[in-house]
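Asker: Some structures are shown below for you to check.
Just so it is clear, none of the values below were taken in a lab; they were calculated from the coordinates. Keep in mind that what you see is a predicted model, and the values were worked out from it rather than measured.
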Structure 1
Amino acid sequence: MTVAFPENIFLVGLMGAGKSTVGRILARRLSKRFVDTDHEIEKRNGVTIPVIFEIEGEEGFRRREQELLADLAQEQGLVLSTGGGIVLKSENREVLRNHGFVVYLNARPELLADRTKHDRSRPLLNVEDPLTRLRELHAVRDPLYREVAHAVVETGRGAPQQVVQAILAEISLIDR
């Protein structure tokens, strides 16, 4: 049986869930172009995400993120690693759901706190208690990730290659 892979695969989940690492491997496996929305925003604007947050606040960043998603969703053959908050806007959830196969990479906040503890490039975690912040973000965003996802893959255990295998298994179910 031939499996019909979707043209675009969108990875959603909280920061530290492995979207960029898994996305790069998945894109190579499927011969698709990999794009990380955060890196693309920085490239297109010539400044880092923390600078955008500092100057324009989260709302300014979210506006730039929405414009980028609308642009990229028109392309074909992408594996797109999205920013953790992309699902906050209903317009983004609609674009994701209607323009590709959405995979929610889910991980416990405790694991995410451990993975991101030395990363100062995440403005939302530059707080006194990052674990509490991640728990709050998870509580708000988990239902939104699940709403938009065609598949949910747990990323707490195993190597990135195993997560890629789990995603490929989920995609193979499309044609059945």
Structure 2
Amino acid sequence: MPTIVHEFAWPDRVVIGTVGPPGSRTFYLQVRTGAQIVSIALEKQQSALLAEKIDEMLDQLMSHEGNPFSIPSTTPVELVDNEPLDQPVAEEFRTGGMSLGWDPSTVQVVLEAYPLVEVDPASDDVPDEDLLDAIMQEPAEMLLVRMPVGTARAFAKRTREVVGAGRPLCPLCGNPIDADGHTCTLPGSP
């Protein structure tokens, strides 16, 4: 069966947002063009790394002599998006792998996201042929987003803010502090 590609060439909106209270939030990458909306779940760490890599890519492109792609150094004010996710949030898939690229012909950051491949934890340490076949086969679906540079910069900024808005960290042990309390475990303590 061919892969279903949820493609957004010039999205109206592309954001990371969350559902749920800090400590049990689910992170979503949501893309919208007109009435077409796709939401995929991803981990907090995936979100943070995605924002970091987008900024690194844009900073590197901006450093080319004369900034030929007109990469903004900060988020353009008109592209700031602090609105919540579009409702209802319908998860298409949970993200496994992602790739990030650059298309100089359209001056866009290209993001691809693929579903998580489920692995049976009861299986042996050495993958069998069926598991390898499952990993190597074409994914059932994928998300393909092409973001203009200003949108990409705004996406990275919002993502860092959303990731940072979780539970506060304990100044002693660095672990998250839950709303119902915290037992501090200092490094090196029994």
Structure 3
Amino acid sequence: MKSFSFIFQYLLNPRKIGAVLPSSNYLAAKMVDSIDFRNAKYIVELGPGTGVFTDKIIKSRLQHTVVMVIESNKEFCTLLKEEYKNEKNLVIINGSAEEIDKYTKDFNIPYLDYVVSGLPFASLPKSVSSAILIKTKKLLRRNGTFITFQYTLFKKGFISHYFKHINITREYRNMPPAYVFHCSK
């Protein structure tokens, strides 16, 4: 059901979805493997889609950790709300990642330990990507990490304008293979 929904939404909005298939569990594991779940108080996920990364975050976090997911696609948001309706300390927002600062303020989140992003920066307008990265960097605590993936290294230079340190790993067991960027100030 989730895969069908993902493919259908991709066909409707290919530039916003960015991939034909949901991310693999291998990519999801690589996206969250550097998160220190014992000490993370606030995690935001941008563009969760059908929730492949969300699921790993929810299963690994401590109960008191606040997780906010921001998804612009209404159908995906409805799926996530149904899937996680019984989760405590989880905020699901149908909105734009450009408003991350507004949403964190609305829910009294003072800073972010981690931001996990499934956003397709390669297909987003530069001004939108810039706004998201500027606000994300500002909200991250001093040792916070922004984690994203891309299918090419094309956006590495662009992302490096916002984050001084970028560690890149590759996940070949995803379709297509992906690069994971662990970014910090």
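Asker: Quick check: 54, 37, 22 is what I get for Cα extents along the principal axes in Å, for residues 50-145 alone, calculated from one of 1, 2, 3. Which structure matches?
Answerer: The structure behind it is 2.
Asker: If helix-only ellipticity at 222 nm (-39500 (n - 2.57) for each DSSP H run of 4 or more, over all residues; to 500) is calculated from each of 1, 2, 3, which structure is the one that comes out at -7500?
Answerer: This value belongs to structure 2.
Asker: I would also like to ask the following. Comparing relative contact order in percent (Cα under 8 Å, 6 or more apart) across structures 1, 2, 3, which is largest?
Answerer: Comparing 1, 2, 3 by relative contact order in percent (Cα under 8 Å, 6 or more apart), the maximum is at 1.
Asker: Out of 1, 2, 3, which structure matches 0.95 when Rg/Rh (Cα atoms, Kirkwood Rh) is calculated?
Answerer: 1
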